[in-house]
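Structures incoming, each one as structure tokens.
Derivation of every value follows stated rules applied to the coordinates shown; laboratory data play no part. Quantities reported herein were computed from a predicted structural model and do not represent experimental measurements. Cβ atoms are built from the backbone, for glycine too; each structure is taken alone.
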Structure I
Amino acid sequence: MTLHSSFHATRDTDVRCCSYGTDNPPILTMNAPGAALAISVFNSQPMDVHRDFVRALVDAVAAYADAFEMWAAGQPDASASTDQLTA
């Protein structure tokens, strides 16, 4: 399956991890007025698919955070409008 979409966060965006213990895999959700996104791996997928996806997701989020810091540092009002992210 291929899906092309975009989700643009705003001040009202809520990001959560919905955890179900050992019953079901977790679901990452992002909700904003008029938009919602859920990211997960189907229960039916083998454990290595889940593990590989989680590792790729973590790597992509870390790269996104680094790219944001670089971009923010180059903005004219960077010191007034952003606080550096901490890991």
Structure II
Amino acid sequence: MTTGPDQTGPDEGLRRLAEHLELTYNEADQTLTDPRTAAAFRTAMDWAVQVMAGARAQDLIGDEQRKALAALLTGSKEAVPLV
């Protein structure tokens, strides 16, 4: 899919997220190109999705909020291979 100069497609957004994640890890002297670090990141995202489910179970957030946050966290794992 081609996007215009002022738009970003899904692939571009994911690439930007990958860059941001890698810079964040680099600031901590780590890299997501390390398989163990990447695995730990994916595990952390899975754990955060579980936290969202717990927050929903306690009525701290609504179901739509849980779904949206879980999608963001789960989707962020897709950025790791782009680093």
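Structure notes:
- At a computed -22500 (helix-only ellipticity at 222 nm (-39500 (n - 2.57) for each DSSP H run of 4 or more, over all residues; to 500)), which of I, II: II
- Ranking I, II by distance in nm of label points 7 Å out along Cα→Cβ at positions 16 and 48, the structure that comes out highest: I
- Given 1.00 for FRET efficiency 1/(1 + (r/R0)^6) of positions 24 and 72 (r between Cβ atoms, R0 = 41 Å, to 0.05), calculated: source structure among I, II: II
- Parent structure of the calculated result 16.0, 49, given that Rg and Dmax of the Cα atoms in Å is the read-out and I, II the choices: I
- Read-out relative contact order in percent (Cα under 8 Å, 6 or more apart), computed value 15, structure in I, II: I
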